[in-house]
Every structure is written in C-alpha cells, then in structure tokens.
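Values in this text are rule-based calculations from the coordinates and carry no lab data. Everything numeric in this text was worked out from a predicted model, so none of it was measured. Cβ atoms are built from the backbone, for glycine too; each structure is taken alone.
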Structure P
Amino acid sequence: MRAIEIKNISGFMKKLLMTEAFDKFRVMEIEIKREYDLNIDGKDLPYERLRPLMYQHLKGSELPHKVRVIFKSDLSDELKERLGASPDTGVGALVLRVQYEEGALQAVTGVSYDRFSPDKDLENAWDKMSEAFIDGLVE
C-alpha cells in the first residue's frame, strides 16, 4: 500500500472528471460531501458510466468538503503480465482510492487478496504502476 500526495489538485480533478483517464477502472464506491452527502455503491460499474454523475455533483466554484472514490482493477491476464504476476496470484482486485479532504488530495493503492500471500512483489509492482499513472496525469 502506498499513499501518493497529489499537489496539482485542479489538474488531477479535471482529468478525473472530464477525461477518459479512469474509464478502464470499475467503481466500488463514491462518497461526496457538500451541503448534502452523496454515497454511491458502484456495484462494480465502469467509471465511464458514473463519471457524468460525479461531474454534475462536483462542478462549480465551491469546493466539496470531501470526495472519495474507490476504484478497482481486475487482474486480467494482460495486467498480470505487465505486473510480472504468476497465473495463480490469489489477488481478488487491485484497488486505487482517490480522496480529497481538507484541501488535500491523495491516492492510496491497495491489493485485495482472496487468500493469504507472503509474496508482496505484485503489491509493490501495483504501487509503482499506480504512481506512474498518477504522475503521468498531472505532469
């Protein structure tokens, strides 16, 4: 697990809300706190289907109190190869949580295992891949 601080908040949020950058991910959960609270159980929906809804609730000049999106990436054969993972990894999902709160934005990586695994190589590779992805968005 790695926490990645994102300094260019407006640039990142523009990519999150107005581009296809995160459309390859599925959504586990969305939480938005403004004058009201909005909680969405993503039910594993593709982000591209929920992005317009997020945009509608976040557009405008007034900053939200909190935004949290938990993304999930299934471990496809292609992704296993890119991460150097063995075919039977025991991984249920690769997770990326994006959270804005109290003027700070961060992304936190994680791995959901189906069973115990002492091998952290895949987790470390996911951390590095996620950090490169985030850095590439807000150069």
Structure Q
Amino acid sequence: MKIGEFLKDARQRLVTCRADDTLEAVAKAMHTHRIGAMPVCEIGIRMVGIVSERDLVRTLATTDWEELRYLRVRDIMTTQTKSCGPDDDMHTAEQLMRRHHFRHVPVVDGGRVVGMLSIRDTQALRLRESENEINLLRDAVVAARH
C-alpha cells in the first residue's frame, strides 16, 4: 500500500509545532493528540526538524529542572531527519524506521509535510494484510474440499 493511500484512509490530522514553542506546550500537545512525535515547521508546513517523546525524556533526564523553562523545541529537536513521500510503499517506510532505529517518520510532498507515520501504523497494516491472506487461504482450502 502507498503511504498517501494509507494516510487518506486513516484520516490523519497532522499536528505540528514551531521551533520556538516551549517544551511544556509540545508535551501537552503530544498528550492531547495521543502522538509520540511531531514535525517542527516554519510558517506554513516546511519542516525544519522533528521532536519526539524520546527527545523530551532525554532532555528531562539530563537538564536541571530550573533550566527547562528556558528551553525551546529548537534546543532539543532532531534536525537531521529522514522522510518518506506519499508515493512510497508502507513497507519501505517500515524498513527505514527499523534501519535507523526510530519510531516516527514524516511524510513530505514537494517540501511540505503532509503526514506522519509511526512504526505502529506499519505494524497495524502488516497485521491487516496477514489477516486478509489467512482468510484467502482458508477460503481456498474450503473451496478445494468441495
């Protein structure tokens, strides 16, 4: 399945943040929207990085509590990001995430972020495909008996 098709079917609402947002604001947005990462964008939808739960936890664990209120997303975000396009295959996205050991990948089309994929999305699709294959095989076995 193509990533663009998956995003359309999932009716995903893209949630982004800005580089000058506070860590508190980003953590609250992630909690509210039940997401584990979000693209960091400039005005419009041009991505300049990605911030994840891992980035927040790493910062909380290594920064003095008094200093946290002064930090902004730009201070902790990942700027060397990998991305996929809407015409890429979901399995390609899964391989990219596994190879680089991350759980979220932005979907970029023409320089604009159009969605986010998680490893959970790819695994859910793989499970659905496996269930469909099992049903087809079961139907073939039943049909062959008659």
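Starting from the value 1.00: which structure in P, Q was FRET efficiency 1/(1 + (r/R0)^6) of positions 36 and 116 (r between Cβ atoms, R0 = 30 Å, to 0.05) calculated from?
Going through each structure in turn, the value belongs to Q.
Calculated for structures P, Q, distance in nm of label points 7 Å out along Cα→Cβ at positions 28 and 108 is largest in Q.
Comparing Cα Rg over 2.2 N^0.38 Å across P, Q, which structure shows the greatest value? Largest value of Cα Rg over 2.2 N^0.38 Å: Q. Of structures P, Q, which gives -10000 when helix-only ellipticity at 222 nm (-39500 (n - 2.57) for each DSSP H run of 4 or more, over all residues; to 500) is computed from the coordinates? Computed on structure P.
Supply the structure label, taken from P, Q, corresponding to Cα extents along the principal axes in Å, for residues 20-67 alone with the calculated value 28, 20, 12.
Derived from P, not from the others.
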